[in-house]
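Below are structures written as structure tokens.
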Structure P
Amino acid sequence: MTVAGIIVAAGRGTRAGEGLPKQWRMLAGRPVLAHTVDAFRGTVDHLLVVIHPDDHLLAEQTLADVDFVTGGSTRDASVRNALEALALMGVDRVLIHDGARPLVSKALIDRVISALDNAEGAAPALPVTDALWRGEAMAVSGTQDRANLWRAQTPQGFQFGAILAAHRAHPGGAADDVEVARAAGMTVAIVEGEEENLKLTFASDIERAEHILKGRRGMDIRLGNGFDVHAFGPGDHVWLCGVKVPHGAGLVGHSDADVGMHALTDAIYGALAEGDIGRHFPPSDPQWKGAESHIFLRHAAGRAEARGFRIANADVTLICERPKVGPHAGAMQAELARILGIEPDRVSVKATTSERLGFTGREEGIAALATATLVTA
């Protein structure tokens, strides 16, 4: 049995307000659609995402190892485009899901697939429990019996051949795929839906989804270490943790050779599992020749923020015989805090010698060790 998944993400989402379409807005540091796609990875054999013609470049940059098809002018036209793209792939069953439902669980997906063992179609829903009113001009004009009423969700699953034929025969304008299926005489079973499987419609829905995701993952604490070394060379000062310190030599490096800031930058990248400075700012790129190291540190802090983390503390140890760090430690602490956008009492800068041992003891250079702790914001 081969199961395919279609994620419909070709809409413009105008009710979510100005800005990017809602499927491309950021949710917990990643686009909404990336969360939706992740929910289906490993649960279906083929995954196809339907996107707007204007979004191809954005989709290629955002989603890895995913196939795309261009959507139509309506939702049902978009679904039909995807079904036709799958028609020659030997698909037995298909799940059709809204791209703006990023919180769907794998358990719900599995329930829909299992229900197709005994049905032409299956879709999740929740019973209506609130009182229902009819209204005119913002006034209650009547009530509606809620018995046998359900709130529809996706993914909606179907036997592939049956739903393909149903879409080919449908005149268009359906609200969802269950409507298309029923118009073709198919029976659709209801499976238990989930309250958290909300569809993001308004900007406030994204905030609600953020809270749900935080509750799911709990407190995420990341710890990263960084280490860097730079040799002494000609010069009359060194840059350490963003402060210009007079000295009888300079530090040699592709950038400004701020060994302390480099170590701290790598500590943040390490906590994020995103490599080191060299991955983000290759020394082979001439634009970074002589660059000020606050560029690197600010980028690392920005990456943490984009992924939903805040920097809980940063600790830098400079290892050298000279220059003396103590008189400048307070200024270094303040500068690092400013760049990171955190309180100075969350930053520590200290120094030690190597007791005249090794290259630092021989005053051939300076080493730095840094630790950064990230927690979910």
Structure Q
Amino acid sequence: MQVAHIAALGRRLALHFPDGADSSLESAVRRAWTGAMLPDTVSTADVDVHVPPPGAHAEQALSDLTATVTRRAIDRRRGEIWMTHAGGVADPDGRVCMLVGPSGAGKTTATRRLSRRFGYVSDETVAVEPGGRVLPYRKPLSLVVDGESWKRQIAPEELGLRALPDTPLRLSAVIVLDRSRHAPATPRAVPLDTLDALIAVAEHSSGLSSMHRPLATIAACLAAAPPYRLEYRNDADLTGIVEDLLSAPSPRRAGVRHESPTDEVARAADLPGLPPGFYRRAPFVDAVSDDTRLAVLRHVGHGEGELTVISGIAPEIWRQCATDSDLRTIGERIASVHGSPPPGEPADELLQVGLDDLVRSGVLLRG
């Protein structure tokens, strides 16, 4: 059985070709994966992937292979590093700009255009180790071709995308793409505070609840790689603004505080039931806060998580409920931090509404 080795997210994957497959299949795979191909002298792998037989449509096999490699590589690194569904480009000094945003924001198009000036890191997943080192995933680009049922897998070199510099890569800027026909004619980068940026990138990140201190880890990366929201039109040239963001000195951003989960997750199964009328914060993976908001990441299964952001008096309610607390105790905590409510205001009723909202959101448990 023929085998080819590729690099993906810092791991080696062995691509095993089916027995008896025509040599054209191996040639097509090697051509598409040129950007990630390892030397033939490599003989060991962290992950084994079987190349699907070409069947009647070779392009379908190549498309299926790209999807499988991506899934297997992400699964292999789940819980080890921060992985975001994003594009990435690197300047000659190894400084990486991450491009993230919702579907339709233009990640793939922007990455492809920028990679004619910068090194192509990935158009699929940007992986960042604690400390900010970026691990490339130079997969083929999946392009829609009129009249074809499957996306064509094109090597970055065939599209004129640049190789990476021969230097370690480090995350140096994060751009949240905001594409709109109403955007300024000249692209505009608007600084984001750390918590807003964290909320934006967490939505597109994989396996957060499997990581150790995921929110604190991302926040530390964002402190070293200033985040921006980039307002731009579809046909805008982003080269100049990305160059400026990568080369500019890092501006100071308001940081976040880590709200340690201590051993709450580990002991959740051993906790006794809550007495009626008492509240306890639900088990969580990680939490961070700024001066007005608190973000709580809870485990929801399969290594993913649900991020809930609360504000107003809710963060202090949540903190108080680190120990089982009733309405009176919680009210005393709120009064000590925020002051007593104005005379005549139904403080207990308003507090009860806030508690009900936190229970519905899943961050508090009620007895």
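Just so it is clear, none of the values below were taken in a lab; they were calculated from the coordinates. Here the structure is a predicted model, which means the values were calculated and not measured. Cβ atoms are built from the backbone, for glycine too; each structure is taken alone.
Things to note:
- Percent of Cα pairs over 27 Å apart from the coordinates reads 60; which among P, Q: P
- Origin of the derived value 56, 19, 11 (Cα extents along the principal axes in Å, for residues 208-247 alone; candidates P, Q): P
- When distance in nm of label points 7 Å out along Cα→Cβ at positions 72 and 240 is computed across structures P, Q, the figure 6.9 traces back to P.
- Structures P, Q, by mean count of other Cβ atoms within 10 Å over residues 128-135: label with the highest value: Q
- Highest-scoring entry among P, Q, by mean count of other Cβ atoms within 10 Å over residues 104-111, is Q.
- Set P, Q, criterion mean count of other Cβ atoms within 10 Å over residues 88-95: the highest-scoring structure is Q.
- Value 1.5, calculated as distance in nm of label points 7 Å out along Cα→Cβ at positions 296 and 312, assigned to which of P, Q: Q
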